[in-house]
Structure I
């Protein structure tokens with residue numbers, strides 16, 4: 001159902017508020033560059049520091065700006081099942097094409113608790129759901145066997161896999177079958193995951209070079225592994241530097257250097273160190289993104 005190069009889009013701020021105009025412009029640029037889908041209010045969109053009102057509004061803006069030209073997969077996860085249910089219901093009613101739900105964080109549920117969390121939401125809201133497994137942020141790893149149980153639920157259609165384990169991704173593909181969309185949650189794993197049967201990526205680097213990521217996925221699908229590999233290695237230094245500090249700090253700094261957004265984050269996230277900002281600037285200059 002979902003695949004290709006999907007951007008986990010930033011939430012631009014200006015003077016402490018969501019910059020709606022900048023967000024709409026970013027969405028237009030993404031679609032023009034060939035991005036296959038847009039995820040608002042994910043980790044990269046700083047969902048954890050958005051108020052409920054802002055969260056709903058960012059999703060509504062994205063749906064309105066995309067105008068069904070590409071799917072909008074709204075980030076609606078929470079460590080409270082009731083809160084995640086409310087956010088997911090809003091996304092469905094607002095017209096989102098799917099919902100991305102991160103595994104509940106901090107409270108560290110068991111595998112059975114994770115299963116019940118997602119089953120409850122899927123049964124209450126008929127929107128297609130992608131599970132987001134990122135143990136490094138949540139403290140909980142959703143195991144392939146649990147995903148295989150969840151994949152039997154009609155509207156749980158895929159997973160954004162950011163476990164960092166290609167073996168785990170391979171196990172998920174084997175256990176869940178070809179109709180289940182396994183998407184990379186780490187840009188650097190996109191090409192290896194495609195090679196073992198993954199469907200694409202929910203990408204941070206697509207905020208900066210959407211056309212290159214989209215091209216890599218497309219040429220791989222067309223059978224041009226040599227060109228896909230060349231694009232992978234071209235993007236690799238940029239991927240590395242975009243994670244030199246906690247995401248989305250570097251990607252927001254990069255977009256600000258490109259003149260696309262204001263360089264604003266919400267505490268406890270803060271601006272990059274001077275040393276790391278210099279490293280980011282150099283890689284972007286080498287890539288030809290800034291002068």
Structure II
């Protein structure tokens with residue numbers, strides 16, 4: 001589906017990567033964020049706090065698509081509600097107020113909408129019964145978009161890593177990771193360049209599903225990933241502990257089959273390729 005005029009609402013790390021890709025493809029791109037002056041010249045900045053409805057800026061009149069990829073500045077229920085739900089409602093209200101004929105709306109959601117924790121495989125049809133505030137708010141935002149009357153897709157990203165997002169790698173480097181050999185703690189990740197690639201792909205395909213699980217092709221246990229990183233970094237393997245000593249962490253395997261079937265080809269299909277690039281391997 002041809003889209004040439006695209007607004008990226010919440011144009012941070014992933015949004016900027018997407019905007020540059022879209023500009024290279026000949027699209028006209030607007031980026032909405034508080035400090036829009038920091039955007040490169042090829043992306044037209046719109047200064048706004050998405051969560052503030054009063055004085056919300058007028059949007060470009062001839063938009064083909066909107067990508068909502070805002071990121072909460074902190075992990076708190078208030079920040080998530082303002083960023084992912086209130087901000088989404090505000091921009092949907094502005095689109096309808098201006099009667100802009102949007103062809104497609106993408107919302108960057110999260111695999112946190114899945115509560116499964118026994119190593120199960122999950123996909124777009126799996127039960128969404130989150131107990132965490134982050135998952136509940138994301139699911140509420142997804143449901144809000146579903147009632148917008150727009151053609152849309154909720155893009156459920158796993159753990160995003162890449163330049164500037166190297167917390168897990170750093171924790172292995174500093175020997176702060178602990179794992180349990182009897183409790184795999186499956187993790188699902190995606191490189192930030194693939195986040196942008198997935199969003200660009202979903203703007204272009206003809207037939208859009210209402211949701212996509214966006215993770216790489218290799219869900220992996222925390223032990224396997226951290227052991228490999230430790231070996232490449234030349235540090236001690238993560239400490240082995242009992243399951244009761246493990247705090248937090250998810251334990252589900254997310255399937256990206258729908259995304260692959262739509263034709264997307266990953267730049268970083270697994271953690272070894274992605275983290276290997278970050279390590280200069």
Structure III
């Protein structure tokens with residue numbers, strides 16, 4: 001389905017695609033023209049197909065529109081040019097430094113959980129501590145490709161163990177909806193529609209209204225970031241996360257990777273994770 005959508009976009013031509021991206025970014029023709037250093041008249045001709053832009057012009061406009069690398073290649077194909085950005089397998093020899101960097105981050109983050117996902121939230125890599133999060137998950141959800149968004153929100157996944165399920169669900173759905181808006185990716189749109197339909201544990205559609213408060217003295221995370229409050233054998237984890245990307249990537253595969261590293265939001269969580277590791 002994704003390849004069909006790409007073919008249809010390419011047949012539409014580069015002008016209409018650029019216009020769609022401009023509208024998605026909520027920019028007027030004048031705004032984009034000023035940022036790209038061209039006239040609004042010329043941009044109008046490009047968008048309507050009256051003027052064919054050069055490959056350099058397409059890339060300049062794509063840069064101003066913050067178009068992802070995969071979609072920049074699509075713009076170039078629609079204009080009749082070859083893609084500018086390669087898409088290598090993560091195990092390719094050329095990406096060995098990237099693979100090594102990811103592994104160093106994951107290993108160094110133990111005993112706290114950390115994982116790497118691709119553009120569709122499919123798990124690429126994880127450290128040993130992620131097993132603590134996946135304990136008790138339905139086996140079918142752990143079969144490759146394991147999808148981290150589905151794992152978090154599916155009734156057979158983490159959802160029944162998330163104390164503040166409504167709050168965490170809203171946070172994840174907002175992230176996913178923002179990704180859909182930024183990329184226009186049909187695969188992400190399908191994933192969003194799927195996970196939105198998952199029922200809340202116990203039929204509680206009101207989210208975390210019924211969730212017990214965080215233990216006294218350990219609610220700082222809720223005031224600075226949305227925490228993941230997860231029940232485990234022996235207690236409750238309160239985790240906050242940092243999401244990292246390769247900001248200077250020129251390879252499609254690398255540009256679409258995200259590393260999410262979870263940190264303890266209180267000393268009780270830190271002690272539990274250290275004890276598990278020991």
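Please treat every number below as a calculation from the coordinates, not as lab data. If you're wondering where the values come from, they're calculated on a predicted model, not measured in any experiment. Cβ atoms are built from the backbone, for glycine too; each structure is taken alone.
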For distance in nm of label points 7 Å out along Cα→Cβ at positions 49 and 265, which of the structures I, II, III scores highest?
III
Work out the source of 78 here, i.e. which of I, II, III gives that when volume of the Cα convex hull per residue in Å³, for residues 57-96 alone is computed.
III
With Cα extents along the principal axes in Å computed for every candidate in I, II, III, 57, 38, 35 is reproduced by structure II
